[in-house]
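Trainee: What follows is a set of structures for review.
Laboratory data are not the source of any read-out in this text; all were calculated from the coordinates shown. Computed from a predicted structure; not experimentally measured. Cβ atoms are built from the backbone, for glycine too; each structure is taken alone.
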Structure P
């Protein structure tokens, strides 16, 4: 026993490098106290127990464990009439025969034990055994599965993903009850140890893309996923500053995620984040909305085409207006684009930049403010400040109209991140047109197309599929809302090779 304690102290000095448990309970307790602040952190629960005549030690996180379930388990284990054996001789038989209220497993690695305990399950260490019993009685604090604000629909389900990974997996499993549905668990972050689950349907998924995703996640060297799913997206698909378009589709709606899942896509769920990543991604995914499928095919197709039209309107309406009125005033008067005259190109450029800034300011202040103030902000911005800006010659009625139409087109886009990227392209076009005229407009338009074309995607797949490579049938499905019998997925779309 003396040699055993001496070896234990040597391992203890190495800290977390000691990977295996000892058969001596006191040594295991010292290792726990050395690596975890059990005496300083109030939320770490520890208890010295006796299971008959066998000493045991309990470790858990207060608030992560269901107290009533643990009370029932340990009440039975310490009951003399229930504990017929004086000593624990076989830990596996003891676990299977005495603990029937929760999912349990044996673990002999300190790294796995600490990761599990800090994730929710409790650990029971028994003297004489080099394995601990992990008791999965976790219970996370969570909010209700309410409909996400940014993806609302007039009809359909009203639930949404939350910050608890298990709940999100349940929402998906509830809709896709396939025996081939798999949730593969991974861990990311040396300090945060964030749980990341890869969801896919065997037989429908692109195996090359799936293997590449597993390798990428396994090779990530990061301290923590600070911003949850967004941090993981930037780690999986790094981008340059000149690529503002989103590279990964993110959704908070379970019905949207499941529709992609049944089409052969891969879902990535991140604990503590309500967003689910959808891989692979194309630009057309940001123009789709679940609202299309809760209406008739004709109505759904109409509104889908309207959203497609909103993209060029949001991008080009103000720059083209500035180009025509500033560089071709005779054409602007002939077309009736201006209600009055006397505005120089420089003055028009200043008006448009001022209104662009004001509308963006009201948009973001309304979205970030409390709901009871957002309506008031919209009224103040639309009625008072707009009228005063015209009176003070900080804007014109014509510019306000075209800017308002541009804002409405931006708000009509299904994805806010995609709409914000289009806004940056629009500002680039405005600056190029205002300073350099027609040449600047054409140059900035070319830079915009080049930036969009070079947007990186996971696996190196085309961002503009099915336009490139061209797939007529898939393009028709994207442009037109198909009836449900014809919209059922049958095979995986061929989108090109997966580049490692």
Structure Q
């Protein structure tokens, strides 16, 4: 099967968050299964060009419509971790992808609408006839619309569209100019049945268009698929999702065990598995040395996270002080896009700077992230909502017991040591439900108490998590089944 993924991110060349990891992992898994997979990305100036092998200009005569003009583009080809990738480079005064960053500009909608049109134009002009175009998040939500409204009539009538919702919190709500820019019929599409936003008068909702015009819609965990249809997690699109429930499914993301695996991880000093857990203690000692924490008989609780409201900022701040009050150590690695959130964590960092049991690293460091997963005893994820979450899956693989709130993919992967209805050998962490400090404290207290009082059972909980398979193996087959379904 020939699948083209059109995406704003792909690890390890252009990654902001979990979306990039998902595209990389799924593309590799599909290729392992014998499928022909290609990825199309913008050619950002800030990409990791050192991670692209044999980057070559491969198509030099791509002209893409933009309002009443045509913009010339070049297309480059290269391999990223053995994934075949094409990079589209527009040449115009709009300077779409030479911004020194991936997102965050006022014209993001126009930038990615242009990219969506350019990706389809490239496929058409270069003679590509994919069986499935797999689009990711609002940035490429216009592709199913364009495919059905324009490109089906130009020779791509057999191509199907799969659209993955990674996060309903960002939908691409904008003015009708985006349709004019892309050469689409404004009158036809600006209706309640198509792309008109349900709650903003005279606004286009790109994500809604992707849902309605695609052949199948996936999101990144089964629980999140339920939540976005039946709770406020749908962010206003609950009705649209319910109306399209027959083509909606939740497929749990996987993680790449070539990268996240304590048995082979090149970024940690001591390798280990569930049968060699003493080496995990050596990584804990290495982490303490790096962060200048005291080497004491205490559990170490960690947060590795983007710092924003979705991730439960108030609960994380509360957890820092609660952990210290319960004779535990606390390490945080993360940064916020909002200056006010960063400022709050810097304030706490300065307050606790001399505390030998606490270290806050405001920023992101890939090597340190690996060492934290390997060295910590517990990983805290108190998210308000979490479509899937990769952090808890990584923690499980590294024998770092997750403490999570019961939502989205966290609910699908972490099963409470005391209260889960799963068999004991499948229980792997601690879960709380209410968005409240007391609920968080209860889960943390149970985890810390087990570490101190029943170390043998805590080791068993580690091993339970390390045995579980959260690779792309199962999810890859789910996507193959979806592709086959919409082809037929």
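Trainee: Work out which structure the value 21.1 belongs to, where mean count of other Cβ atoms within 10 Å over residues 193-200 was derived from one of P, Q.
Mentor: Label of the originating structure: P.
Trainee: Here helix-only ellipticity at 222 nm (-39500 (n - 2.57) for each DSSP H run of 4 or more, over all residues; to 500) was calculated and came to -11000; which of the structures P, Q was it taken from?
Mentor: Q
Trainee: Now for a separate question. To test your reading of the models, identify which of P, Q gives 29.8, 101 for Rg and Dmax of the Cα atoms in Å when calculated.
Mentor: Label of the source structure: P.
Trainee: Kindly point out which one of P, Q the value 4.6 was derived from, the read-out being distance in nm of label points 7 Å out along Cα→Cβ at positions 257 and 337.
Mentor: Here the read-out was taken from P.
Trainee: Out of P, Q, choose the structure whose coordinates give mean count of other Cβ atoms within 10 Å over residues 265-272 equal to 17.4 when calculated.
Mentor: Going through each structure in turn, the value belongs to Q.
Trainee: Work out which structure the value 3.5 belongs to, where distance in nm of label points 7 Å out along Cα→Cβ at positions 353 and 417 was derived from one of P, Q.
Mentor: For distance in nm of label points 7 Å out along Cα→Cβ at positions 353 and 417, the value 3.5 is produced by structure Q.
Trainee: Between structures P, Q, where is distance in nm of label points 7 Å out along Cα→Cβ at positions 329 and 345 highest?
Mentor: Biggest value here belongs to Q.
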